[in-house]
1. Computing mean count of other Cβ atoms within 10 Å over residues 51-58 gives 16.5 for which of P, Q?
2. I have 0.40 for FRET efficiency 1/(1 + (r/R0)^6) of positions 75 and 91 (r between Cβ atoms, R0 = 30 Å, to 0.05), calculated from one of the structures P, Q. Which structure is it?
3. Computing distance in nm of label points 7 Å out along Cα→Cβ at positions 43 and 83 for each of P, Q, which one ends up highest?
4. Which structure, out of P, Q, was Rg and Dmax of the Cα atoms in Å derived from, given a value of 15.9, 63?
5. Can you say which of P, Q returns -21000 when helix-only ellipticity at 222 nm (-39500 (n - 2.57) for each DSSP H run of 4 or more, over all residues; to 500) is computed?
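Each value in this text was obtained by applying a stated rule to the coordinates, not by laboratory testing. Remember, predicted model here, so these are calculated numbers, not experimental data. Cβ atoms are built from the backbone, for glycine too; each structure is taken alone.
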Structure P
Amino acid sequence: MCALIPANVRAEFLRIEVFISDMNCEPCSENLAGSLKRIRGVEKAEVDFKAAKIRLELSEKNRAGVEQVWDAIKRVGFTPGETKVTVRGAVKASKIEVPEIGKTFEVEGQAPQGDSVELTGVITPPSDPRTPIVIRVSKP
């Protein structure tokens, strides 16, 4: 007899890539790499000064959120721009819930419904932090 055991449903950001329009100080961008590596759950942080972007790979079961990454970028003196993300969470209606960080995000575009859905999309950081974050799905 075979019993089905449900797999642990995980919800988390898996990858985050942020474009930075005002990355004009190479030593500062090196400081940024150090700040990003200190975020709990960051497995790998790459700063590409010439392309003006950062790329993060996050560990399983991490609790890092896109807002933490944006805050780290701002603390070094840069302005976060368009952000590409890969996130896993529970998609219902037009929202994705990521309970590990206690956040729910609006979803624009086609996204399959379910408890452990992985989406790739783009976020534009809102000018007002109270504005809901919207993930524009590029790949369900």
Structure Q
Amino acid sequence: MLETRLDDLLRRAAATQRLAVERALADLGVTLAQYAVLKTVAETPGLSNVEIARAERLTPQTTSLVLANLERKRAVVRRAHERHGRIRRTEATEFGFTLLTACRDRLIGHHARLAAALPVGGGDGVESWLGRLADMRV
């Protein structure tokens, strides 16, 4: 059945992707979730925990743990919102940007392997399809 085969292939591809990224970042002491959150915070400073959770498809509880670990590493700082005391805005520190650069450097080879696996003639269709899947409401 096509649907079952697609589900299985997507699950296996996601597992392979996750493992490759985790291995590439292991020596930096950065998890896949930490990398994703740090990237989001660096690209969009001032987000709240909930906004980060939504962007990365994580639970707010997981996001809080990830941010606490990044804060311990001194990669991010969280400050109280100007008007809402319970909301905290997150920004990458100088070390956070350095760490993000190191993560990206570690992932160059992995990204090259991903690009090499795309269909001949480019992966625009594949990227478009995966983008639509990622943006689907669940």
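1. Q
2. Among P, Q, the structure yielding 0.40 for FRET efficiency 1/(1 + (r/R0)^6) of positions 75 and 91 (r between Cβ atoms, R0 = 30 Å, to 0.05) is P.
3. By distance in nm of label points 7 Å out along Cα→Cβ at positions 43 and 83, the leading structure of P, Q is Q.
4. Structure P accounts for this read-out.
5. Q
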